Structure P
Amino acid sequence: MPALGADMTAGRLVTWYKQPGETVQRGDIIAEVDTDKGAIDVEVFVSGVVERILVQPGEKVPVGTPLAVIRETGEAPAPAPPPAPPPAEDERRARMRQAIAAAVTRSKREIPHFYLSVTIDLHRALAWLGERNADRPVADRLLPGALFVKAVALALREVPELNGRWEGERAVRSETIHVGIATFLRDGGLVAPALHNTDRQSLDEVMRDLRDLVNRARAGELRSSELSDPTITVTSLGERGVDAVFGVIYPPQVAIVGFGTVAERPWVVNGQVVPRPLVTATLAADHRVTDGHRGGLFLASVDALLQEPTRL
């Protein structure tokens, strides 16, 4: 049973998409698991043949419990029985809220948060974005959110201690950058699936995957790796009209970045007050891992990248 977040302790096997004797390739969806975050597709991380099913549909087992045995060859046992019905939708909503409550309570209890913010002038970024979008159909246009996510990913190269996890009594930096995207679900829940290798993607790839991730999250079609892999989270409440969002770190991550509403406000440029599109970016970070100086450098890097959008 994969761990799909620090607050997850168990999951219920809903159904198997592969049966004993069938061949699987790395990355195939092999099963569906019901968790407090909803139904999640479980990927297989080896190629071979399903030899035995160890957990039957309807069974709830702790995180870390083997679900099946896969090897290159083997005789297949009898197929698993039909899947048990999933929990009622109201019950799932309540469980998701309980899971979120448990995660944020643990975070505020165990993680010494500190907070920083910076106001960023988006005049150049939005002008550049307008040029890029001029000849594109609406469905293919880049949105400011893609710039924010990519800027965060690249800034992590400058301040890598913010990209990782707290394990036991020490911080472990991640060699890869997987930005988690906080996604608010229609039923009131919240998930933060990962955009894998965000720093190595083009803006078009970030935008494409961002749309896909949000759509699948709201349709309940996320993969297990997308929930277990984030190395930092980005949250935005810009569409809700808030000036700034100061997030709660999602353990075992060590930082979360927030973006507020992009709004035109007075700004001083070369000694003159002019209207400029501004956004407030915030950082909540784990003081066991880093400090205000390094956090300030990170936000300064995000700002600098957004002033030169061609670098994104």
Structure Q
Amino acid sequence: MDPIILCAQEIHIPEQKYFEGIGHFPFVYGNTEKSATIREAVEWVKYNKPQIEAVLFKHGAILFRGFPTDDAKAFSDFVEAFGFENLPYVGGAAPRKQVVGNVFTANEAPPTADIPFHHEMPQVKNWPKKLFFYGDVVPSAGGETPVLLSNEVYKRMAVEHKDFVDQLEQKGVKYTRILPEENDETSPQGRGWKATYCVNTKEELEQKLKERNMEFEWLPNGEVKTVSAVPLQAIQTDERSGMKVWFNSVVTVYTGWNDSRHVGEQCVHFGDGTPLPREAVFACRDIMNELCVNHKWEHGDVVMIDNRIALHARRPFVGQRKVYAYLTQT
């Protein structure tokens, strides 16, 4: 089969931003051959994989627009064409459902919830290296999955809030989370402990937490409180490029983890247990919103993200929204 049957090339969208040394962000591949099939798209990915990976490493995120990814199965086929190893969603906080194969729903928090910028699962040892999102049903308003370059956040914060950044680098951070037994879909961080760690009993959970070096406490109502036993690096260096990245969920937890079980400001601290400076955390949130690209979903869009280079978020929305995800560990 001739892979050129699918004709994809770089295009530009109004929401893109330009960063020195990187270029347009995110990079956008547009398919102009509207009669192309998913089989042809799969062959195109296989044929162009080295080039696509090079583009991803330079730009941090890629939007594939106009490709024949018309449903969850086609999305799965598209991702699997890269040959990356799948990563099960273990340890994450978001309530999700499996759709087909290794495809699952993106965070199913209520439409009114604004999920702040974060790298995916930076609080766990085996975090995903690449993320794929697929836009199936586009809401009537909002619901974007904006993307953001992590090094750009670090550079701004290192200048404007140097003391905060220095403390993050020296002390790291610890996260506290309370997990119900079953999923609570009224909360963006409501994934239950059974689903989070793929267990059925308290004994199985305790073993999993010990393996992950997590402190834990059972609460009278059957919920479990977990705390990072060892401080986690909040500022890391991407060994591939030497660039520093804002690899943490500080803003997400501090500003967004507010529900019947959590008060965000009490759920993340410096590694020595001292509180984070409120002004600096909210200043970081504002910088993130300033630097991000808030692209509008179109049906069939696929977004590929290098989880070390770029952060993502979710905006509130009106109407129906179906966005699916696929995580890989290579």
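Computed from the coordinates by the stated procedures, all read-outs in this text should not be read as laboratory data. Source: prediction; values computed, not measured. Cβ atoms are built from the backbone, for glycine too; each structure is taken alone.
If you work out distance in nm of label points 7 Å out along Cα→Cβ at positions 68 and 300 for P, Q, which one comes out largest?
P
Out of P, Q, which structure matches 4.7 when distance in nm of label points 7 Å out along Cα→Cβ at positions 60 and 204 is calculated?
P
Quick one: volume of the Cα convex hull per residue in Å³ came out at 146 when computed from one of P, Q, so which one is it?
Source structure: P.
On relative contact order in percent (Cα under 8 Å, 6 or more apart), which of the structures labelled P, Q is highest? Before the final figure, lay out each step's value.
Working: P: 19; Q: 31.
Between P, Q, the highest calculated value is found for Q.
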